[in-house]
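Next come the structures, one after another.
FYI, it's all coordinate maths here, none of it is from the lab. What you see is a predicted model; the values in this text were computed from it and never measured. Cβ atoms are built from the backbone, for glycine too; each structure is taken alone.
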Structure I
């Protein structure tokens, strides 16, 4: 399975292309918002989300039974930016489950800035 192509098709909000990556019995969990999706619901949530999107897969790790991706997702106008970590399980070379964690990109909270701890990664 080509996860770089999967992310490209997802970010382009191409429902027909996205569908071919999924096992019919797949389920997707967005833990930050406590949501469980079927494949159809997940594709709809992605493809009907407002705006035009882009992104970069920053990291892919494979374990015995999972593939983990870290992806920087942002609007094409750069007004919104997120990092998403996806734990993907495959069955018959199709996605059977995704556990996904989304985080808003932004500045460190003021209390840490006030303490002058930490520094920018980049």
Structure II
């Protein structure tokens, strides 16, 4: 049971660290692409951010499955749900700063990508 809880926490922390690190790196690499409020008008940059979110979700799901090791599926689903709930809260707070397509795609990809990552684990 502790291993399963650790898988959820570990996957969530991993996703968060990757997300925050990548966003910090993007603001350093492309400072002119961001507005003063943290938004961007660049569709290419938003697409890159979405792709990174999917990659981080896959990696987190894979990692959570590797931590669990007993074949239990609830930790990965709990991780996916936690990512979706926190993602929803964050997207709501930034809803007006980004186009609707970005907000919706960001949320839609979280759960399937996390579950996909868990299924890629041996």
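Tabulated values for the structure
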{"quantity": "Computed 18, 51, 31, 1 for P(r) over Cα pairs in 10 Å bins from 0, in percent, for residues 3-74 alone - originating structure among I, II", "calculated": "I"}
{"quantity": "Entry that produces 4.6 once distance in nm of label points 7 Å out along Cα→Cβ at positions 19 and 107 is calculated, selected from I, II", "calculated": "I"}
{"quantity": "Read-out helix-only ellipticity at 222 nm (-39500 (n - 2.57) for each DSSP H run of 4 or more, over all residues; to 500), computed value -6000, structure in I, II", "calculated": "I"}
{"quantity": "Distance in nm of label points 7 Å out along Cα→Cβ at positions 11 and 99 - structure with the largest value, from I, II", "calculated": "II"}
{"quantity": "Parent structure of the calculated result 7.2, given that mean projected area of the Cα convex hull in nm² is the read-out and I, II the choices", "calculated": "II"}
{"quantity": "Relative contact order in percent (Cα under 8 Å, 6 or more apart) derived as 23 - corresponding label from I, II", "calculated": "I"}
{"quantity": "Structure (I, II) behind the derived value 14.1 of mean count of other Cβ atoms within 10 Å over residues 27-34", "calculated": "I"}
{"quantity": "Of the structures I, II, the one that 2.2 was derived from, the read-out being distance in nm of label points 7 Å out along Cα→Cβ at positions 67 and 83", "calculated": "I"}
